[in-house]
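No lab work stands behind these numbers, since they all come straight from the coordinates. Note that this is a predicted model, so its numbers are computed, not measured. Cβ atoms are built from the backbone, for glycine too; each structure is taken alone.
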Structure P
Amino acid sequence: MSSNVVVRPSGRSFSADAGETLLDAGLRQGVTLPYGCRDGACGSCKARVLCGEVTLGAYQPRALTDAEAKTGHVLMCRAHAQGDVEIECRGVVAEGVVPPRKLPTRVASITRPSADVVVLRLQLPANERPQYNAGQFLDFILRDGTRRSYSIANAPHLAEQIELHIRHVPGGKFTDTLFGAAEPALKERDILRIELPLGTFFLRQSTKPALLLATGTGFGPLKAIIEHAIHTKDPRTLRLYWGARTLKDLYAHDTALELERQAKAAGLDFTYVPVLSRPAPEDNWTGRTGHVQDVALADEPELMMWHAYACGSPAMVDEARRVLVEQGELNEDNYFADAFTTAADSAGA
């Protein structure tokens, strides 16, 4: 028995089979609803039920608050239709989404720009050129069927190899193999299985200026977005605010500076602003301090005509949404985010 699902205001519709989430049903039928973790932990797939009933599986309270649930909001990755329903979801993506594919890949190189970050490069089979939107992510499909998601850190036109920026999560099932804390350790030439592209985090077609906010390895997908913008000579204003505790935590600081140089040489309006929250004495830091969303808002206090893209820790993603919308008057429909949740976040759902 299937249910008919209508999405407002787009008017798109699809059927959901019994036991199938609204998100999975939509993706299966080419209706690309916004999503991120798919585990009830990030809140990217939030929607409001206008008519009909749904049941919800377990989720993180941070992803859907009690107040939101009382006003009919649900997480589409955890929602099951109980008969025909109508939902309100303004983030339906219609343009340029490539269906995901499962592929084998070989580890080409593993480098460590800092003590807790690895840059992993993957080589696809010969004659396979990955197709994706800059900012999207891939899944590693592990031997036991579990998955680990990581954002792609290079633009499609630079994807002779796929680049990933991965931070060590102690006890992490996948990252421990990268950092030698678990056996067998991952090494060059190992074969892995991936699925890509996934997610709806990428620049929307617009002429509006955009704030790009990152913490930690959230810089990776934003790096890909900026590379693509330079390649396509995107005329919009782009401002990247990358936050970390100390200078050494900005593991690709020189790369960000080089992107700024390339953009300006091409006549594009891109600015990189590094932000430290706890600069070390040896940093001799004279730059901006605090949190990226606060620094960005201080520079641009009126955001009615802007888009914002936030990527990194769930705490930053949530707080940036609140600050930019409440204080900067950003239209919430113009806020796009990719919260880097961990398996522990999902397990606590």
Structure Q
Amino acid sequence: MSTAEALGVAVAARVPVLLWGAPGTGKTSAIRAMAEAMGLPCETVIASIREPSDFAGLPVVTGNAVRFAPPLWATRLADAGTGVLFLDELSTAPPAVQAALLRVVLERTVGDLTLPADVAVVAAANPPEQAADGWDLSAPLANRLCHLSWEATPRSIADGLAGGWAAPPVPLLPTGWEAGEPLHKGMVAAFLQVRPALAIAPPSSAAEAGRGWPSPRTWEMAARLMTATDAARASDQARSALVWGAVGDGPGVEFLAWLVEMDLPDPEEVLANPSSFRLPERGDRAYAALASIAAAVAAEPTPERWTAGWQVLGGCAAAVPDIAATAARVLARCRPDGTPLPAEITLFAPVLRDAGLLAP
């Protein structure tokens, strides 16, 4: 159930996702059923029987210029304005086709056509050893996807045969749900201060390259997925599956364990009463606490919250100047119009001037 729930959250957040599973376990049926339940058109493209030009576009001479014409499946999605692009049998796509898919997955660009942002990209694949003439995924393509393991249990098979195959539920995320993303990016940044080796760790083997691995792109993906998980009130199991799927099992487990250990103060309670804030002694906890407070202000920068944020930073400037300065840059970028500068901002004036965030 956690995989189906995680898949729904990724689709709702419009993060490209790849289901790995043995042949005949219902991946294709589940994705098509999901699109139908959402009332969205679903364009199925089997990568193994396509040419690179099917994704990069066919060159067409027009006057003195050459344009790259998209295929019909792409124009149908563009005309609809929304939908699901389902890339099936991805692990049977040869390297040249995988290379052509890079812009499709990340930028939703097919030839000279850019698909609407509301188009969800979902893929399915069998492990290379179980695929027909299978290939390992290239590291660049794998790094653009959140990888989820699709497992069919005897119970789920029996239920599906008896009552039909249930579509994975896709939550309806509330308007403005992305506002919480800076908070989770701050958590990731604090973790990488402690474990800098995990900021980018390219895989050392072809098998590892074809799954999730940590890079700036996938850490940002993990932060977005955690934001969507919170907005959807999804389970901890779904949250874990999405983080592991983005950055890999090892880094994902370590990051989530670190989050549990942090036990950070609620940013909203701190902003309501800045004098109550007590700076954690550990450097990583201090970084995470101040980053979360600054992110909370940036998500809703009212004059009162902005001023309260500076009051918190002012009390920490002497103890942790570098960490507080990082949070100060965030606050300086989200100053509400007409809000007077607080006295605490003078503590960070040189840093903010150097960053171009404060007039000389």
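So here's what we get for this one:
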item	result
Source structure (of P, Q) for distance in nm of label points 7 Å out along Cα→Cβ at positions 44 and 84, computed value 3.2	P
Of the structures P, Q, the one that 61, 50, 37 was derived from, the read-out being Cα extents along the principal axes in Å	P
Origin of the derived value 15.4 (mean count of other Cβ atoms within 10 Å over residues 52-59; candidates P, Q)	P
If Cα extents along the principal axes in Å, for residues 116-155 alone is computed and equals 37, 29, 16, the structure in P, Q	Q
With helix-only ellipticity at 222 nm (-39500 (n - 2.57) for each DSSP H run of 4 or more, over all residues; to 500) derived as -14500, matching label from P, Q	Q
When distance in nm of label points 7 Å out along Cα→Cβ at positions 4 and 268 is computed for each of P, Q, the largest belongs to	P
